[in-house]
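The numbers here are math on the coordinates, done by the rules we state, and not lab data. Note that the coordinates shown come from a computational prediction; the quantities given were computed from them, not determined experimentally.
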Structure P
Amino acid sequence: MPSNLFPQLNLPPAELTIRHPADGAGRPTVLCLSRRRFVALTPEEWVRQHFLAHMISNLGYPPGLVQAEAPVRIGSSRQRADIVAFSRQMEPLVIVECKAPQVQLSQLTLNQACRYLSVLSARAVVLTNGLSHYCVTISPGNSAPHFAHSLPTWQDIYTNTL
């Protein structure tokens with residue numbers, strides 16, 4: 001389905017279930033790998049579903065421990081993190097902030113993810129627009145975050161072998 005809105009991403013191919021409206025007038029929907037229901041297929045959702053598939057299929061994240069659109073309360077504001085991966089004890093391990101492919105990743109994107117991090121205390125933050133990916137890891141006991149050279153596997157992030 002690659003097009004200007006849904007380009008080929010810098011991620012492994014993903015088997016997505018996409019439904020197109022019968023009349024051709026509405027927006028297609030995609031079966032969310034986490035929410036297990038069809039959602040509107042926007043450019044950001046295109047990235048989110050490909051990244052979810054990559055986390056589950058290639059990086060070993062258990063599907064039941066990865067949540068799309070995870071609720072996050074920041075003060076009195078209710079927001080949603082694009083993807084949060086949890087430990088078996090339901091502690092947040094990774095926060096992923098997804099943007100549409102045409103959106104440049106910036107300090108604003110990092111600031112948004114860090115707001116979620118301030119509440120969820122995860123071990124890694126990933127920024128992606130499907131074309132570029134950045135990962136910052138935070139080791140327990142070490143307050144200095146560092147850029148990782150690759151996205152962490154679930155085993156590495158779960159066992160703290162970053």
Structure Q
Amino acid sequence: MDGRSFSAVVLSGVLTGSELTSWGIVHPTLWKLDHSDQVRAEKLVYKRFGCIDPFLMTATTAACFAAASGLRGRSATLALAAGGCYTTMLGITLAGNMPINLRVLRWDEQRGDPEEWRRLRRRWDRLHSIRIPLDVAGFVLIALAALRA
């Protein structure tokens with residue numbers, strides 16, 4: 001396995017693991033908090049993810065395409081497909097999740113309408129649930145590409 005493929009697999013694994021943890025553990029747990037505690041916790045989580053995810057998502061996407069450039073045949077096709085999965089996931093993130101994240105960061109937990117908050121968070125969760133299969137598929141595809149090389 002060359003360095004580009006190795007980097008793509010590692011970055012993809014870290015990103016996909018992080019996204020799965022967020023989806024399956026972090027956000028379902030935060031739903032159990034009362035409104036103001038949930039808002040405060042979401043803000044803290046978003047700030048932390050906001051320091052890491054832009055780099056990680058972009059680097060993973062770029063690494064998949066870089067790996068594809070060093071591969072041939074079916075392996076290159078798999079790596080390109082992985083890059084496509086992460087590109088689509090990144091598009092959903094930028095167009096759907098990020099605007100919600102910005103609203104969450106500005107949310108007033110004392111005066112904000114809890115029903116509007118729940119609608120906003122459900123939309124974020126639905127978008128995130130669409131991203132998860134893309135992340136998993138991207139990881140599987142880049143791992144297969146690297147193993148076949």
Structure R
Amino acid sequence: MSINRNGIKTIATNKKAFHFYDILEKKEAGIVLSGSEIKSIRMGRVNFKDSYVRFYNGEAYLVGLHIAPYEQASYLGHEVERDRKLLLHKREILSWQGKVQQKGLTVIPLKIYLKGPWAKVEIALCKGRNVRDRREELKRKAIKMDIAREMSKYK
């Protein structure tokens with residue numbers, strides 16, 4: 001968890017998203033949570049594995065986000081991987097829904113953070129990379145690191 005100058009406390013980031021997808025657009029969305037879920041998020045007990053955004057009935061839902069149970073909650077805690085409604089403007093939902101249906105893109109969460117007392121999710125419109133693109137990206141990173149290492153020897 002980290003806090004930046006604007007009072008935004010980053011809880012969790014989806015690091016694999018940048019490896020498996022090309023990010024085209026980003027948006028900030030609010031998320032509808034129960035009391036035990038927000039307490040568990042504040043403790044940093046979130047996992048993005050296999051989570052994505054699904055559109056139906058003109059609304060956006062975050063599917064597959066794992067928020068661990070809060071230990072001090074009553075026996076009526078929260079369901080760990082339920083669909084959670086995202087708070088976006090109608091035109092934003094319709095715009096991204098059209099792009100997902102026509103172009104074969106997907107929407108995934110990139111990070112969860114606290115902005116003041118509210119939990120926010122940064123979601124991104126993405127295009128999946130194939131294996132060849134991922135290998136090329138790894139090669140580029142390795143070459144860049146080698147160059148930086150060699151340049152540091154001569155300073």
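Given that helix-only ellipticity at 222 nm (-39500 (n - 2.57) for each DSSP H run of 4 or more, over all residues; to 500), derived from a single structure, equals -28500, which label among P, Q, R identifies that structure?
It must be structure Q, since only it matches.
The value 57, 21, 20 for Cα extents along the principal axes in Å was derived from one model only; which of P, Q, R is it?
Q
With relative contact order in percent (Cα under 8 Å, 6 or more apart) coming out at 41, pick the structure among P, Q, R it was computed from. If you can, show how the numbers build up before the last one.
On the way: P: 18; Q: 41; R: 30.
For relative contact order in percent (Cα under 8 Å, 6 or more apart), the value 41 is produced by structure Q.
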